[in-house]
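Following this line, the structures themselves.
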Structure 1
Amino acid sequence: MDKQELLNEIKQRNTIKVRFDVNKLQQNFDKFAQFGQVYYPLKSGSDEVLLQELLPMINSGNHGFSIKIMAHYEKLKKLGVPVSRINLIDVQAEDSFVKFLYNEGVRNFTFDNMDSLKNFAKYADAKDCKIHVRLNISEVFKNILPNEEVTHLGGSLAETKAMCQVLNKLNCTDYGISFYIQKELKNTPSALKTMLDYIMKNYKDSGLNFINIGGSKTPEELTEIQPKLKEVQENLGVEYILLEPGRYLAGNTMDMVSRIFRTKQVQGKEVVILKNGLYSGLLDEKLYNKKFDYRLEDEEGNQTKIERQKTKEATHEFMLCGQSSDSGDRMGLCYVPETAAHLLKANTNVIVKDVGTYCLELQVPLGGDIQFEVIKSNPAVSQTEAATIEL
């Protein structure tokens, strides 16, 4: 084996594949588009393969992309995304960055304080802009959120109402209230309804043209709240709803294909080591205790779920770890049925389900060695076409 062949083998063995189902992405997009304008936030994942597939969907209506940093803008510009479809959602953006984007032709911005808005008005013509006024949800849920979970983003009711008045004086005709339902409220019953009732009660005669809903809401949850959405629109004269779905748009469209690097015995325990790290590659496993769905895959493509707790069926115990020596790079004790225990060996595929909004994190520890296996169905021939795109 010559040097180039060896390098090719090393690269191939260190490449992680991501199975990307663009049909599911289209289905998810269509579900959200029923409720209003869809803006995909690049903070949820900014891989060019994903953005390229999203672009025709975004161009199909009054939809767009939401950015936070210069790298997001440069990536969209490289793909030929019109500035009219770009929204800056970072309320902490430096004034110089906001001004740069305005000079570039971007006319879609988010502010959560009067100072930033007044600085913007010094050089910008607000009547040509779409302005999102970000509301701090802490006042709304002050009896639910403990102090350590109160958000620092967004303006108070008084300040946001004053900002609406300023925008009205600046002849801006396309402004609205923006809010984000943070993860601490995802299990709070009717959190979205509470937000909408709060806005309907407090922003009458504020001239709102839209309401921007950010945060963890599925199309099914939006369907349940649809009567309330219509009530708010009619009550406030709101022209449209704007949505910023991230993980519920792209999350379930991608599965990561990792593999077992090796197995060993440590103090009498069977230890299974993945090729990629958990701590660095799947950060939410540690940050938010997110329970990713891991599965063993045999040579025929059959999958066996790795359980976190011993069950009647899953009794074979082992420790699942990543490759880092960091103590955080381990999932802990896991279980599979005895009939699947033979798959716990080097080079067995391990599938991590629904990683569509985690590809950015995956690229950090892997140095960009990711391949997307793009799955598209062709109704004309009723078969699945797979094209591998290497980043």
Structure 2
Amino acid sequence: MKRVALLGNMNNNFSALSKYLIDENLEVHLFLLKGEVFLPEEDSFDDKWKTYTYQLDWGTLDTWLSADFRSINSKFSEYDLTIGCGAVPAFFNKAGLDLDIFIPYGSDLYDLAFYFRILRPKNFIYKMFLIRNQRKGIAKAKTIFMAPTGGILEKYLKVISPEANIYSGGVPMLYYKDLSGEHFKRQTKNSSVYKIINSLKSEGKTIIFHSSRHYWYTQTDNQAIKGNDRLFKGFKEFLRINPDSNFQIVTFEYGIDVNESKKLIKDLNIENNVTWIPKSPRKDLMLGLSISDIVVGELYHSYFTYGIIYEALALKKLIIHNRKDQLYTPYYKNLYNMCFAEKEEDLTRALSLYHNNKIDSKGITENAFDWFLEHLINEPINKVLEILQANEVT
């Protein structure tokens, strides 16, 4: 049986990927880096992950000096396929290993490989070593999985590795097979997120689900700006021109600008139309999302796919977000159906069309789900298997 190592678990991406690869009868081991924030239990509805998940004592800036690179080489050279994210390219390079697949989530490409943050002198020295090895490790990765970002992340990769072998398809971010059937329904009784949204639904509310991290007032990291304020301002105008509506935004206390969002909502006098929920595990989010009506993603940057988009596509929910199609048609013959919104007025218009039954929501979401299965699940899994087979030949 072929052995696959997945190192890192940002956004629980590799937790999901591991499940698909296990379905392909591979021996899969998921390794959590030290200080991992996203844990498999947060997106799993059973405990099977415990049988193949292991904790590492390295993978962060403060473990660079203490890492046993000889041990890293010995351990991971035994695998038929290695897949990594975060600072794994740096640690692998220092250990004399090449990653088979590097799957960046964002800052591991535009921050860990560049001098962006001001650190204490001691940490700056460590980061210089990390940056140098991160760049070399990325450049030596045999394949890089990266969904198109409209040039935002591509420009950083081009600096590091102009000739990189890129698979422009990203990676499955969630295990959609868990999101239906009786087992999924049974989880609702334990989910506070589900109970809150179900209560709102029982009052006849149309739910706008917005789980984006609140990052719009603080702008120290341009790539991370979400445009949450545009949702609230556009929603205010929607309520003004549709006084008969019964729409409710559900959002989460997640992100550095939560207090600024709460202040804006109060200033707009829409507090009664916004429900706040504490930051919650993904499995709880999915349970709540399953009975929501509309998903509003990011409105600032034109990102094609990210966690919220995967979640909405998998559960067949109408998506409203910023997507400039001309940036992505070179990669895909067809794009998933959704509703465009960048500015406040775009958001107002999209909500009004939905409210007035001028959107074929069922047709849009069914089409989008089919696209999701083909391009975001089947194609990347087949690509991983193709690379594994090529490794066997060489």
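What follows is calculated from the coordinates using simple rules that are stated; it is not laboratory data. Everything numeric in this text was worked out from a predicted model, so none of it was measured. Cβ atoms are built from the backbone, for glycine too; each structure is taken alone.
List of remarks:
- Distance in nm of label points 7 Å out along Cα→Cβ at positions 38 and 374 derived as 1.7 - corresponding label from 1, 2: 1
- Source structure (of 1, 2) for semi-axes √(5λ) of the Cα gyration tensor in Å, computed value 43, 24, 20: 1
- Structure (1, 2) behind the derived value 19 of relative contact order in percent (Cα under 8 Å, 6 or more apart): 1
- Structure responsible for -9000, with helix-only ellipticity at 222 nm (-39500 (n - 2.57) for each DSSP H run of 4 or more, over all residues; to 500) calculated and labels 1, 2 on offer: 1
- Sorting 1, 2 by mean count of other Cβ atoms within 10 Å over residues 166-173 from high to low puts 2 first, with the largest value.
- Computing distance in nm of label points 7 Å out along Cα→Cβ at positions 86 and 134 across structures 1, 2 gives 1.8 for structure 1.
- Entry that produces 0.45 once FRET efficiency 1/(1 + (r/R0)^6) of positions 110 and 182 (r between Cβ atoms, R0 = 41 Å, to 0.05) is calculated, selected from 1, 2: 2
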